[in-house]
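So, here come the structures, one by one.
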Structure 1
């Protein structure tokens with residue numbers, strides 16, 4: 001049992017014994033003692049004053065005396081500061097907790113059973129007219145990490161993807177390939193399929209812009225103002241009219257258009273799969289808009305028949321959400337073609353048929369906040385039991401030093417290029433940052449004089465020429481840099497900062513893990529022997545206390561839908577370990593009992609770092 005749980009039970013018993021009152025568990029407020037006071041855990045006694053009918057100091061004193069008398073194996077001593085009872089936890093209790101952490105194979109994680117709630121998480125949602133870019137990288141990494149965290153909180157999880165494989169944007173790429181592709185294929189060009197198709201999406205926009213400008217000049221020469229000329233030019237552009245006509249043919253199942261669409265999409269899917277594999281993400285079920293939009297149209301028509309929606313004179317179908325404080329939302333265009341909202345309704349229908357969903361989470365950027373507010377209302381109207389409570393995991397955009405990305409202009413940071421750059425950068429940084437090893441330290445080749453308390457240490461020897469370790473470190477740097485930021489915030493991505501072996505970075509945490517593994521390889525002693533009457537130092541207790549907080553961090557990350565909690569917990573734990581490592585010998589400690597406790601600490605820290613980073617989809621290398 002965790003120390004907090006033992007204390008909570010004892011405090012409830014104390015209130016019952018001292019004041020004859022039963023108190024619920026939630027009234028027992030425990031927190032880490034402030035550093036300026038002696039103690040490890042602090043109880044706030046103010047909630048019990050009506051029961052004790054005494055001053056805060058007297059109430060705290062009585063509870064403290066009860067605990068030291070009845071729970072001496074946990075509470076060694078205490079002090080009172082106004083209405084706060086600061087408790088010093090017995091060393092034996094910390095050592096016992098450390099042993100429990102070592103022995104629990106699933107420490108910090110809740111079990112999942114067939115009766116666990118089913119959570120479906122949608123992420124990625126790419127368009128088949130372009131390759132994945134930095135924004136998609138953030139989406140995929142957040143989605144994968146959130147799925148791991150929700151499972152760690154005792155949920156069954158289904159990871160899904162909805163591929164936007166139809167629509168005007170797809171037709172633009174198809175039309176451009178027909179006009180200027182000269183039969184190019186991934187094989188003939190040596191390009192990944194998603195990159196090849198993306199080139200034609202950019203090409204369409206280039207030609208369209210030129211055509212639009214020519215028409216605008218013509219209309220403005222006739223006396224039309226610029227805004228009106230632009231609107232008319234976009235409407236009358238022959239290129240855009242061809243793309244729209246192709247979309248209508250696609251929806252009419254034209255065999256030639258459909259055949260081209262399938263061929264080009266297959267190229268893109270092969271490219272996507274390579275990128276997903278490199279990112280270390282995957283899906284349990286993939287849905288395609290081309291398969292769901294008709295289902296959506298059917299549900300919209302059902303809603304129309306039931307009076308949920310209405311039809312305008314031009315034939316378009318709308319939802320009037322003014323009573324909900326919103327506006328009117330288009331569901332079907334006048335020509336009968338569907339919009340994204342229609343597709344999402346259809347996808348929800350299929351998912352509800354496929355899985356008994358208890359909670360649905362959509363990982364989509366914050367520019368779609370309004371969309372999901374509307375979707376929730378519409379799904380609820382249409383009878384989906386989880387519709388009203390759907391979760392939009394809304395995340396901020398990834399920005400670059402030179403501004404925002406634009407797919408049409410080809411100015412995005414390509415995901416594949418980024419992955420390759422991060423792995424190469426890992427090799428370069430390692431060579432630049434290698435310090436001189438300190439042979440007096442027991443960490444072997446990894447131990448360095450820079451392992452100072454509060455100052456993160458740098459790698460010392462070894463190299464990253466091995467492609468496997470280079471990949472682990474490079475991808476760890478990328479993933480951690482993105483996931484350590486609260487998803488709701490916009491972020492500035494800086495590859496050089498992310499790969500640094502100092503500070504709050506993935507490589508620093510990975511190196512800490514590798515250092516610990518190096519220490520453990522150098523001994524045959526079993527850390528599991530770390531039990532008994534060992535005397536602990538403040539830094540050792542602080543480290544155990546940090547380990548004890550892992551379960552709470554996992555729970556908070558799940559309840560808040562905030563995976564950055566796990567990332568920053570791992571950093572704090574690694575930093576705490578480095579402070580401990582700087583101050584104390586481990587393998588060279590002459591006292592056997594102390595040595596075993598310190599080895600147990602090493603083993604437990606490595607275990608929790610590996611588990612925590614694993615929840616983020618980040619590997620940790622055994623050697624660096």
Structure 2
């Protein structure tokens with residue numbers, strides 16, 4: 001038997017062996033590729049905006065103009081209903097005979113590609129998605145361009161990664177880099193784009209992925225600023241507003257109320273979209289025809305309120321400027337919600353961020369007369385960010401996105417309050433968001449919580465077994481078998497072979513030992529069956545390093561040896577020992593205890609005790625005896 005626990009537990013891990021992050025210099029090679037992906041995504045994003053404008057003007061005005069103008073319904077009258085119907089027909093045909101993956105609003109498809117597709121995107125999707133989105137939005141679809149851009153930019157990032165010998169994790173980084181760059185090119189929001197990537201797409205918070213994504217977003221914004229200086233694109237911010245005064249206490253409390261309402265709106269929007277999708281699934285027709293039906297409802301909604309059609313950037317500007325009356329905001333909210341949910345549920349192509357901004361701003365403007373402490377314009381801005389945060393479960397993206405779109409720094413605090421409150425309500429009332437619900441319906445689970453892995457926080461010395469049965473190389477196999485004890489087969493699966501100074505010479509697995517016994521080799525020396533090439537662990541390693549080594553080698557138990565002391569045996573670490581890290585985390589999360597107890601001063605304690613004593617003496621004696629409490 002050995003016991004090396006005392007020294008090992010008292011030793012300190014080598015400082016150079018541990019680090020805050022796992023990034024290696026190899027990750028730097030992704031930065032040039034991320035810059036290329038960002039530049040390509042920027043170009044395709046701006047082309048998509050021009051293509052949307054071209055389709056819109058051709059469908060509603062009969063002109064070849066790439067400017068992004070709102071759909072003109074009054075000229076066509078009732079015939080305008082046929083425009084989104086025709087667009088839906090084209091989308092259905094493209095999805096049926098091109099790629100079904102063009103259906104949807106882009107972000108869930110990107111998440112699924114990252115989670116289960118190895119971050120590999122088909123080249124044809126990089127072409128079909130922007131074209132289908134331009135047709136869908138250009139023919140009146142009540143969507144934004146950002147969702148398709150995220151998927152299209154991600155497709156180009158993935159294609160760049162597929163040209164080189166990269167891992168799936170590295171391809172994921174390039175995919176997300178392209179997505180963030182595309183969003184930056186559309187909205188001029190580089191920081192919010194990186195935050196969206198972190199909160200929605202990367203599924204990690206690591207420098208190895210954050211830095212290339214930030215580089216791609218930065219190059220996209222740099223290119224966008226150059227084009228804006230040349231007058232080729234609009235300058236940022238996209239929705240400029242005059243500076244709003246800082247809120248007082250009443251306004252900050254009202255921000256909580258608005259956040260609560262926007263959290264409820266997030267619930268309504270999510271239920272509406274997937275309720276519409278479920279309704280379409282019950283139709284006895286092929287899904288190719290669903291966008292046609294959705295297009296009909298879009299056309300009818302456009303006759304009721306044309307502002308609900310298209311990307312709606314002009315309408316959002318009007319909301320933030322307070323140029324729409326409350327009655328108009330109510331009509332806009334109802335029409336936009338209905339046609340957006342129906343069209344999205346039909347499986348057409350289009351994004352959700354711009355519609356969320358429009359509906360969130362409408363809710364803020366509607367509630368403004370009852371919310372103290374700020375102007376209707378401010379409440380529209382705060383509502384815009386809170387709706388985005390509640391629906392996507394991305395509160396920091398909601399805060400910074402609203403700030404970068406408007407440039408209003410005074411609204412950061414109310415935005416933070418409202419966005420976090422909306423996120424709180426959404427998390428409590430919905431198990432999944434509008435983005436992850438679609439992924440879940442395809443049979444995959446998305447975990448949006450990020451935390452420090454307990455395997456990264458504990459070392460081998462914290463969980464290893466320091467008592468183990470060991471063997472001498474010349475020891476007979478039968479003697480080792482007898483030393484195990486009656487329950488050793490279940491307790492120990494690996495037997496270290498050591499010399500007189502406890503240096504590790506090899507190991508004998510329980511399987512090899514049983515085979516030797518079954519073969520009648522009880523008198524053979526242990527060295528005859530031991531394995532000399534041994535995979536080991538060290539006391540100062542993290543459990544994550546050991547878990548990765550076990551997964552790579554398919555081994556369930558590793559001997560633990562000192563690094564610099566002649567490989568002296570310190571103990572064994574098994575997969576079961578790794579679970580102790582998880583057990584410690586569960587204890588920290590579930591077991592409640594009062595650490596500090598507040599005790600009154602000695603004098604006050606004596607007074608309270610005296611009063612309790614007098615009260616006890618003055619209380620009437622309890623009655624005992626017969627039925628009804630009567631004394632015998």
Structure 3
């Protein structure tokens with residue numbers, strides 16, 4: 001490929017006028033033969049950081065990727081750009097795999113995507129040896145590098161063996177990339193992949209285009225329905241649930257309500273998973289209801305929302321899952337409904353697993369950090385970034401706490417009552433019973449355990465049941481109470497509760513909005529809601545451009561975004577190019593795509609003008 005510079009490849013092949021953030025520095029470092037560890041948020045442009053050096057250097061770039069769907073997406077996108085790319089994984093039959101290997105040895109490929117399991121076979125490592133002796137290896141890219149971490153829910157043991165690349169090919173530059181890694185995970189990546197000498201490029205973890213929102217769970221399905229109707233009536237999105245059963249039930253319920261919803265979880269057969277994933281990627285407006293089995297490596301840039309009906313396991317999980325929204329940089333929503341039942345359920349899952357005690361402790365700490373995020377009254381972007389060791393000025397105006405600031409109240413006395421009730425009842429009962437005691441309810445359970453005689457019986461009548469639920473939920477999140485799974489979800493005091501009971505420490509809690517106020521806040525949010533396409537959705541030309549993209553994508557059997565991203569269509573809509581030269585100046589239109597699609601989209605613009613759409 002006759003190219004002379006990183007800038008020329010960026011423009012001619014990928015269609016971009018300039019690099020973003022640290023991209024140029026990373027590209028030049030790796031192209032010059034240096035190792036790199038790249039931490040960059042989803043949608044930040046990680047792929048370019050190894051694709052351009054692979055095109056600049058002699059030989060082929062070998063990309064280690066954990067997911068078949070991601071490989072297929074990346075290869076489809078590269079072929080659209082005129083780049084010779086292929087993948088080797090279990091989806092290929094023996095003849096197709098042999099054909100890829102032959103093309104590789106003939107020097108016909110510039111990028112090859114391979115699963116870690118395939119790479120680690122003796123046969124493939126021998127193939128790399130032969131390749132290095134003939135056409136050469138440009139670089140090794142290790143994508144989703146956090147899979148090396150034993151503490152992560154995406155842990156892949158095969159990633160641990162990837163140090164063999166450094167041992168057998170010490171002269172070949174390596175670039176490890178991830179969008180999710182706190183400081184301990186980063187250290188583990190460096191250690192496990194022998195990247196001690198690698199230069200680290202850490203971009204901001206902030207996703208300013210994502211609006212974070214956490215709502216108290218109160219008929220979560222109806223809350224989800226209201227969210228979809230008011231903010232995402234025609235958009236693609238992901239709804240995460242904790243269990244396979246809930247995934248199935250939620251997808252079926254959404255379908256009954258008229259939404260184009262599909263289920264995805266590891267319990268479905270491979271053919272169904274593949275079919276549902278393909279529909280989500282290749283059609284517009286599909287909602288995927290899924291467990292965490294779905295998502296890593298999904299390259300769909302126009303996911304406009306991610307909703308959680310259950311609590312994720314950690315801040316890393318939450319950040320990774322919400323990061324699947326708005327990869328194109330346009331506005332997107334991260335919405336979550338959560339309640340104390342989620343906390344109990346998640347703690348039970350973590351503690352009842354087979355993991356060693358050390359890992360359980362780590363996972364519980366991570367869950368506690370997420371609870372703190374849920375109950376936070378400060379800027380959510382600030383809270384997320386602080387967890388990853390990054391500062392944020394706050395006041396983002398892109399989260400619920402900044403848009404509709406939360407009321408707080410001095411809950412010291414209520415906290416003392418709540419904690420004292422836990423202590424007096426023997427630190428073995430759940431929230432529902434504790435609230436019955438505080439409200440002075442003469443239930444069968446109260447009588448059975450003689451709790452009517454306690455000093456805390458009936459002392460909390462000034463607060464309603466929902467308010468006490470909120471108090472207990474926040475005391476758990478604040479670490480003053482623990483959920484004891486051995487006592488079937490009963491609450492126990494922690495050391496941090498002592499100074500509160502002694503009157504040595506104040507407790508301020510967020511005041512949950514009443515239903516009337518919540519409705520007013522929702523109306524205010526809707527008034528402030530962002531149109532991802534700046535009002536373009538109502539423009540007939542916008543619909544014509546999307547229809548042309550979908551037609552071309554179906555002809556080729558690829559997802560529409562592989563033709564052009566929404567952001568590229570939006571720029572065509574705004575600038576309305578009339579010539580190929582003008583089309584070439586649109587971001588995301590490289591030379592191969594200009595030659596392939598330029599005339600078709602110019603005709604769409606011209607037809608719109610002729611019909612008086614402009």
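Taken together, the values in this text are just the output of simple stated rules run on the coordinates, not laboratory data. This structure is a prediction, so every number in the text was calculated from the model and none was measured. Cβ atoms are built from the backbone, for glycine too; each structure is taken alone.
Quick notes on this one:
- Structure from which 21.1 was derived, mean count of other Cβ atoms within 10 Å over residues 92-99, options 1, 2, 3: 1
- Parent structure of the calculated result 16, 41, 29, 13, 1, given that P(r) over Cα pairs in 20 Å bins from 0, in percent is the read-out and 1, 2, 3 the choices: 1
- Origin of the derived value 84, 47, 34 (Cα extents along the principal axes in Å, for residues 236-571 alone; candidates 1, 2, 3): 1
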